[in-house]
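Down below are the structures I want you to see.
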Structure P
Amino acid sequence: MKVKGNIIKARQVFVEERYGEKAWKDVLATLPADDQKLFGGMILNITWFDLKAAMRLDESIVRVLGRGDNRVFEEMGRASARENLGGVHNNLVTPGDPQAFMKKAQLIYSFYYDVGHRTYEPTGLNSGTMTTHGAETFSATDCSTVVGWYKEALGMCGATGVQIKEVKCRARGDSVCQYEVEWS
């Protein structure tokens, strides 16, 4: 499974803006030499990266910057949404209509991952269930990033009081990753 370069680039931007350029170098220094080379050069949004290498990068970020706490990834997900939806994917944002945005979950997923798919089913005017199916690899950090990304994205669409709860997670042994989403 591969992830798009915009995911990696958003991580780099987040780390450098929040912790400084040296922090990105500190994170890379803990990675195997091949990963250091992979992530140490110019990261293009359109390049595909091996998900396992990206997961090693995530684990390094948790160790070096999060001091073992995955919550840094929800904040990183928010930064990624601002980076991508404020730029290359800004046409996905639907101001004033968060439900319309959520209905694009499958399309959005395809921009970032090459295996699996994501569905979204409305459960009310301001709520729904989002489910990720068939991803070959998964991690708790990636799920935290998804939560942060969608919270920020919904806010960009005008939603307030956004709550996202992951009720199923493949990293915890479930068959899918599933999120209950609601907003005001």
Structure Q
Amino acid sequence: MTRLLLATRNAHKLREFARLAAGHEIVPLPSGVTLPPEDGETFAANALGKARAAAAATGQVAIADDSGIEAEALGGRPGIRSARYAGEEATDQQNLAKLLCEAPVGSPLAYVCAVAYVDPAGGDELVFEGRCTGTLAAEPRGEAGFGYDPAFLPDDDIGGPAGPRSMAQLTDAEKDAISHRGRAVRSLIASIPD
């Protein structure tokens, strides 16, 4: 079992990574560790910066992700600014409301996730990307998930009796099987050195 320090303060991500990396120990970031701002130009740059900072501060193998949603109708926005789309202190609900106002219903979307792995002892640095495509729902639906999940209708979902489901209407297992983060973490787990 590999012990992986997850460089995040997001409780949703901590739970999701623990599920996705079953068989490995995912440990939370110590409270005294400061992470750099997400000011990179790509998801990979932001993830790598956080993993490097956590590994340097603790001497432990660290992983970090950066993820977001890209709307084709908005030229790929909000992209790396997904968590701050409606402003620096915006809530998930405010970010989602802005996307629903600006992008047309049914327009193509892509969730993107980059997961970085940094081993300070061995010097290994790896980055993996996962994508999940879908379309924008007319309105939020579902109570599970977080962020933009209530309005993201994944292409890989076969739908239920009532038609297409949002990411927030899927079970954890269904979401993990098709999500951008699930795909990136599975690539990481398959590739990390023993």
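Just so you know, all these numbers are worked out from the coordinates, no wet-lab data involved. Everything numeric in this text was worked out from a predicted model, so none of it was measured.
Figure out for me which of the structures P, Q the number 18 belongs to, where relative contact order in percent (Cα under 8 Å, 6 or more apart) was derived from the coordinates. All intermediate terms of the calculation are to be shown ahead of the outcome.
Numbers: P: 22; Q: 18.
Of the options listed, only Q reproduces it.
Each of structures P, Q was scored by mean projected area of the Cα convex hull in nm², for residues 81-168 alone; the highest score is held by Q.
When Rg and Dmax of the Cα atoms in Å is calculated, the result is 15.8, 49; to which of the structures P, Q does this value belong? Mind showing how you got there, number by number?
Values: P: 15.8, 49; Q: 16.5, 52.
Structure P accounts for this read-out.
Structures P, Q were shown, and volume of the Cα convex hull per residue in Å³, for residues 41-136 alone at 93 was computed from Q. Computing helix-only ellipticity at 222 nm (-39500 (n - 2.57) for each DSSP H run of 4 or more, over all residues; to 500) across structures P, Q gives -15000 for structure P.
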